[in-house]
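S.K.: Heads up, there are several structures right after this.
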Structure I
């Protein structure tokens, strides 16, 4: 059964997050691979934040094995406490290299990516910082009642971007796992609390399952 929500399902932000995080990283890699071949490959890279494993996707060129793009799916471990401080430091170091950085933040809780300006208010965001255009960052605000966007994944010049359909990746995860059997739609979504209007809407959507 598909998710009852048109885009990000806020109920995934609770105890199922780590499973969903790993599943989404895998689906992003699978989706991108045909578009990247034969010159590039999308690899799953495991690292540890506060002793918890986190997957990110590394786009590398096949000829020289160069790291071209990192796709980071933010997790609670790198949005709060020491993990957040470590992530900021890692991010600063990455932005001093020639690696593109695509960050996907599907968590309402925790620290946001710090930018010079204030992005439009939204519960979720995608950020793309291309190495040739720094410090400029593209931002996709994602609203609770909208599908997840299709975003570009940058490669080496002169190769064009390839497209990443985040909504399709999310829906594939639901089809594979059947999260509707595991999420407690009888209770409110995990914290932080939604606005009164969004909470009423989320309750109505959840009751349709």
Structure II
């Protein structure tokens, strides 16, 4: 039997977290909010932990590392200077949102180190960036058409602001090309370097 590579306490802790977080977010923000890459990531990371899947971790690392790191930078900048240098964390300072609910969003800070640790421990699966691209090509068009007023995953404009510079269909097409090329592919190459000292997993263990 293969050795367990992810501690049981981490698997159980993340399971409890998702079981508490998901229904609260759904009730307060609505079902469309769970289609954010970061929110979908919580479910996929849950599967990755229990399956000890290098593919799932690699996939989510390609999707989330840059986006959630930008969130962390924006939040830190706002806390230190009162300015949002990137955008996206403004709601963390909205007194109209209950403080416990805002504090739940601090999971954005925990996910990047978790993904980096898991990829380092399990190895990087090069199929990750292709899965990330497929996810964006499925999810973002749903965000574009379903409840577009929420601009989930910036389907109608960058940094949570709807754009009016070009036609919306052209923006969507550009998004689906630019994000895989400018976000997922560079992350893919960086993760290959990050996991470079980890022996490659056999095909049987890359599940």
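S.K.: When distance in nm of label points 7 Å out along Cα→Cβ at positions 124 and 164 is compared over structures I, II, which one is greatest?
M.R.: Result for distance in nm of label points 7 Å out along Cα→Cβ at positions 124 and 164 over I, II: largest is II.
S.K.: Separate question: Kindly point out which one of I, II the value 2.6 was derived from, the read-out being distance in nm of label points 7 Å out along Cα→Cβ at positions 180 and 196.
M.R.: Traced to structure II.
S.K.: A value of 4.1 was computed for distance in nm of label points 7 Å out along Cα→Cβ at positions 12 and 140; which of I, II is the source structure?
M.R.: Source structure: II.
S.K.: Another question, then. Of structures I, II, which gives 3, 12, 22, 25, 19, 11, 6, 2, 0 when P(r) over Cα pairs in 5 Å bins from 0, in percent, for residues 36-131 alone is computed from the coordinates?
M.R.: I
S.K.: I have -20500 for helix-only ellipticity at 222 nm (-39500 (n - 2.57) for each DSSP H run of 4 or more, over all residues; to 500), calculated from one of the structures I, II. Which structure is it?
M.R.: Answer by label: II.
S.K.: Right, here's the next one. I have 4.0 for distance in nm of label points 7 Å out along Cα→Cβ at positions 76 and 156, calculated from one of the structures I, II. Which structure is it?
M.R.: The structure behind it is I.
S.K.: A value of 0.25 was computed for FRET efficiency 1/(1 + (r/R0)^6) of positions 60 and 116 (r between Cβ atoms, R0 = 25 Å, to 0.05); which of I, II is the source structure?
M.R.: I
S.K.: Any idea which of I, II comes out highest on distance in nm of label points 7 Å out along Cα→Cβ at positions 20 and 44?
M.R.: Going through I, II one by one, distance in nm of label points 7 Å out along Cα→Cβ at positions 20 and 44 peaks for structure II.
Only the coordinates and a few stated rules stand behind these numbers; no lab work does. As the structure is a prediction and not an experimental result, all values here were calculated from the model. Cβ atoms are built from the backbone, for glycine too; each structure is taken alone.
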